[in-house]
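Undergrad: Below are structures written as structure tokens.
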Structure P
């Protein structure tokens, strides 16, 4: 039986839930989900798992998330355990290629994964991202420049994009 080790931690954007497996970081829940998403994700992604509350195995990921939210980190150095369909994982890999402080449209991501007509499916995969912030789904916007949706809410998406733009234009980390 697989073990999933999770922990809650406080951040500048609210209380976050994080979880990892032996393979790597598998889950990050933003505050807006209010603690409801973890059980559903676990049931879908890892059917036969034992849950443990454990801060220590998630310490490095928590540190990196907090550094990112403070504008002191522009990329993550974490092993990820991304579980989804082949299409979802291809979209998540494409999101990882979006540079800090830049955005891509859903259509651009669809082309990047070789499915130019799958714009809506890209949006659905984007919304199913189990590790937002680390896999930067907030960097995906509509073709016309509108923000589109975000699991953490549009206000948070706006704040994250503004923070990245600010750090990027300063030319150095804070």
Structure Q
């Protein structure tokens, strides 16, 4: 009897799965991705915080503007006097009744359009400046009280750092 020997097939000693180098490479790539995502989240958080701070500052400045809408520039009884007249205070019956009364005033905590202090924002402040301007050239300031136009500027600060400056021009009605 003759036996035919068939060649033996040898199994490959190769294993399936990841090698140590492949696992280290995957870990490195994933680590870079995770770090990039964490950095993106940190930048987004800071941007969100800055945006909220700017929104608060603009709202505080607009509150001052809303409070001044409809006010005359100067007191009708003493039009040549600049600033608050004797006995005038922010609120009450003898409260500021014209725009020039607010010149040079700083409110900390800030005030709202109803002249109420916003105690919850005690680390914020509003500084108001009122300057008379030439009605024909609004960028040019003139001596206080000499024209029927003023530029009101409200600087809003948070923790002693200025966040925004908001300005507008107001005119008195000419009779």
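Undergrad: Determine which structure produced the value 7.1 for distance in nm of label points 7 Å out along Cα→Cβ at positions 29 and 101, calculated from the coordinates; the candidates are P, Q.
TA: It must be structure Q, since only it matches.
Undergrad: Figure out for me which of the structures P, Q the number 138, 37, 23 belongs to, where Cα extents along the principal axes in Å was derived from the coordinates.
TA: Q
Undergrad: Separate question: Here relative contact order in percent (Cα under 8 Å, 6 or more apart) was calculated and came to 17; which of the structures P, Q was it taken from?
TA: Only structure Q yields this read-out.
Undergrad: If you don't mind, there's one more thing I want to ask. 1.8 is what came out when distance in nm of label points 7 Å out along Cα→Cβ at positions 53 and 165 was calculated for one structure; which of P, Q is it?
TA: Going through each structure in turn, the value belongs to Q.
Undergrad: Determine which structure produced the value 1.3 for distance in nm of label points 7 Å out along Cα→Cβ at positions 37 and 61, calculated from the coordinates; the candidates are P, Q.
TA: Computing distance in nm of label points 7 Å out along Cα→Cβ at positions 37 and 61 on every structure in P, Q gives 1.3 only for P.
Read-outs: derived from the displayed coordinates by stated rules, not from any lab. All values reported here derive from a predicted model rather than from experimental measurement. Cβ atoms are built from the backbone, for glycine too; each structure is taken alone.
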